[in-house]
Structure I
Amino acid sequence: MDPSELEGLAEEDKIKMTQMVEQMQMRDSLRMYNNLVEKCFSNCVDTFRRKTLDKDEDKCIRRCAEKFLKHTARVSMRFAELNSGAATPD
């Protein structure tokens, strides 16, 4: 959120808006993490025969998480590029 967007609001409203945005960001981060765990677990873990992952499952989980995080970072970067381009009039 651009702080200039809060200009003209009362200080109390600025605080409420900032808190609301922070809560939304936290919720989105948790949702992303949960999606990562669910996707990678369901794709990589086949059985529950032991307490730990076997080598193939571990490798799959690591690869899956790495791909997911790289993809998320790229999407976030692209979104920020588009968002900053939309904020500046051409």
Structure II
Amino acid sequence: MPQHPHPLLRVILPPQQTRKHKEDRLKAVASLTQSVALAIIGVGLVTPLFSNFGALNLQTALAALCAALLFEFISLVLLALIPYDADKED
């Protein structure tokens, strides 16, 4: 005989997560980190090029590039965590 949780616990605790929920959350966080990477490129590289070329120095450009690459790498790792079935199509 299965035991049902207390009604108060059913209200407080989140529902059981399915594989699709986890996949959607991973995709959302990966999209967020890609957006952050693009923002870093925009603020660190593109904006100084259009506003004042003298404001762009090599250290700032390399720092922005490295930070953007880090966030892009994080997004790729998150996307790699999503299991894909070759037989199943969405």
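Just so it is clear, none of the values below were taken in a lab; they were calculated from the coordinates. Keep in mind that what you see is a predicted model, and the values were worked out from it rather than measured. Cβ atoms are built from the backbone, for glycine too; each structure is taken alone.
Upon calculation of mean count of other Cβ atoms within 10 Å over residues 15-22 from the atomic coordinates, which of the structures I, II produces 9.2? Write down the numbers at each step before the final one.
Details: I: 11.9; II: 9.2.
Matching structure: II.
If distance in nm of label points 7 Å out along Cα→Cβ at positions 7 and 71 comes out at 4.0 when worked out from the coordinates, which of I, II was used?
Details: I: 4.0; II: 4.7.
Going through each structure in turn, the value belongs to I.
Can you say which of I, II returns 1.75 when Cα Rg over 2.2 N^0.38 Å is computed?
II
Supply the structure label, taken from I, II, corresponding to helix-only ellipticity at 222 nm (-39500 (n - 2.57) for each DSSP H run of 4 or more, over all residues; to 500) with the calculated value -20500. Don't skip to the end; give the middle numbers.
On the way: I: -27000; II: -20500.
The structure behind it is II.
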